[in-house]
1. Figure out for me which of the structures I, II the number 1.8 belongs to, where distance in nm of label points 7 Å out along Cα→Cβ at positions 70 and 358 was derived from the coordinates.
2. Computing Cα Rg over 2.2 N^0.38 Å, for residues 198-269 alone gives 1.49 for which of I, II?
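Where a number appears in this text, it was derived from the coordinates with a stated rule and is not lab data. Not measured: the values here are computed from a predicted model. Cβ atoms are built from the backbone, for glycine too; each structure is taken alone.
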Structure I
Amino acid sequence: MSDTRKQIKILGLMTGSSADGLDLCLVRFSGQSRSPNFDVLFSHEIAYPISFQKSFRNPLELSDVEIAQLDVELGIWFASEISKLELDFDYVASHGQTIKHEPPQFTLQIGDPNAMVNKFNRPVIYDFRTADVNEGGQGAPLIPVVDQYLLQRDSTDVLALNIGGIANITIVPGLHNPAPLLAWDTGPGNTLMDKAVRLFTRGEMGYDESGELAAQGILNRPLLHELLKHEFYQLQPPRSAGQEQFGDKYFQQILKQFYPANDQEFKDLIHTLTVLTAKTISQSINSLASDYSPSSLNIGGGGAYNKTLINLLKAELSGIDIHEMNKQGVNQSNKEAFGFAYLGYLFLNNFTANLPSVTGARKAVMLGKMCIPQNDYSEAGVSSR
């Protein structure tokens, strides 16, 4: 399906592996090229109910019946929360909540689009990862095409880093650099730090605000040495990670090696996990071939607010200018939700959206499926879910 209107408003929805809530970004796109003009009209964050947080932070423990029930409940919750905002949009582009991600076998994001279709009488574009996985790709990361759209310059190579539950890096070569755009997951972003903070505070804190707890700890070098042995870091890109690699099972293994005996040791654990995130990000950047010469790094995601983590990165990457993402209303908080609005735009205009150099797919393909209002089922090329 294509939408031939010169201007179109798409509401992008993103729920990440941190499982803390829903990010929304309403974008008006103007034009029909791969690089349309855009205006960010609205951005917002909505915290998940506690029940969702508990379920989505340990998705591998969910039964098939529980997953099916949560699929429906999450879709209904999306519709309910969005309706409170009284927004005007033409389409919704929803990433959904990742429950399982084991490429190249399968990937699963839930959040039944039917509830939003029925509530707003607007089409919903969803399931953005499966088409890439079906072509042998990782199905992730998908935001690099957005990094290219926002950040590519004529002669300068640029880095983009997103620190969500999992951290991923993109190198966007300048237009005059023939080297390919590359991107991959570097390893844990906030996920292990967050688990340690929740354990330390008995659930009173969900994350290390500003990195204050990590700043009070010291490095446990033997533990860091063991953590850096994880087989994921030995994989060559394309690679992607999730709860399968760095979820609760792995965190419990860490606790068997080093269970904090007191408050200070908890802070040491949080500090060491923060260093792990910084080290694995910097190692990925430093592994770039000589074909790339990035001088700047744009950071997005919740980890951008962790001052201790950012200071560690600045120390590890002293030759690179590190700053928060900020371009025409796209910032560290809304970039991924904006990204799925853009992926929805690409779908509507019949553009491919995956990057085989990033995901390892056999070819570039269109990403997404569409769920439409019943009265639109007769449109050519469009089917209901």
Structure II
Amino acid sequence: MSRFASVEELGLNPAKVEALLQRARREVDEGLLPAVQIALGRHGKVGVCESYGTADNNALICIFSATKGITSAAAWLLFQEGKLAEDEVVADIIPEFASNGKEAVTVGHLFTHTAGFPHAPFKPLQWLAKEETLANFRRWRLSFDPGSRYEYHPTSSMWVIAEIIERRSGLSYTDFVRTRVVEPLGLNNLFVGLPAGENSRTLPVAYAGDPLSAEEYKQMGMPVPPDTEVTEQAVLSFNQPDIRAVGVPGGGGYANAADLALFYQALLHGGLDGVELWQPDTLEDALRVRTGDLTDPVFNKPANRALGMIVSGDDTRNYRGFGKTNSPLAFGHNGAGGQLAWVDPATGISLAYLTAGHDRHNIRQGRRGVAISSLAADCALTP
């Protein structure tokens, strides 16, 4: 059964799709970005799939923090099977985690970035040695009381979720994702833990453009982004095959745009092509916002965090990586460098926009994402 259909078959507006594609390729045409892929899904199929620059539709691109959506959705299967509960204390599952005040961290805190250790260090290759992984867990200290505030955890909480998946499933994290999610859905171009044989079609990460100065941020009325572990050195390390192979749960997945768009179709429908992975009540509960009135300290806007996913919400949704035309129900998780990944239940449209080029100009990159998401969310002829 083909996973592809025409724009017309999926009820997409050809003129609006063309406007979206023109916007998606702009930075490639201007020479800023080396490669871009974009795909739109609807009704369980892909209706738009285009590549520009050095990319073709078969190329794989690192999706960075968009991986969090995959890791989280895999863990939802354990909730569904009664093998994991949101209110469980992490230290009851991983006794080595119980140190330096972390005894109060719950499973739910990990998914909502309220666990209290956003800057905990962990080098990807340490995951391959269990004793180093557990030593990191023991060393980590809290920056704030669990549940008291929201602060984005770039990778730390997802390492713990991956360990929980291993302990509760009896499989390695990468095997669990592959055998329980990727293979049943037939997503042959989505990997968490890149096999050596796939390196040849994986596009290298590259940086482009110049960063804004502190004065330029001030003139634009924007805060200077805080320093995090997502440095250029860390991002460029994903050009190394050994790092790619780890399957960093918070930011090391690889995909082409078509399969990432299909993954979000699967989340919308519970599965693909008659294969159900997630039951409706599982999805409804997982996508319920847990963070209440907590705000993102960078923009002072509502965090709107569900279990590992960001929910579009109110008219400040563009600060959460969505377009201005997305409905409040849209959900997903974007990634560093401008990767976009979401689905909107109001229209059934899913978007995957991937690029191998990371623009150092954060504001330009952010505006690009809002523009592309806004055009994509408006491509349906009918709801």
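1. Working: I: 2.6; II: 1.8.
The structure behind it is II.
2. Working: I: 1.23; II: 1.49.
The value was obtained from structure II.
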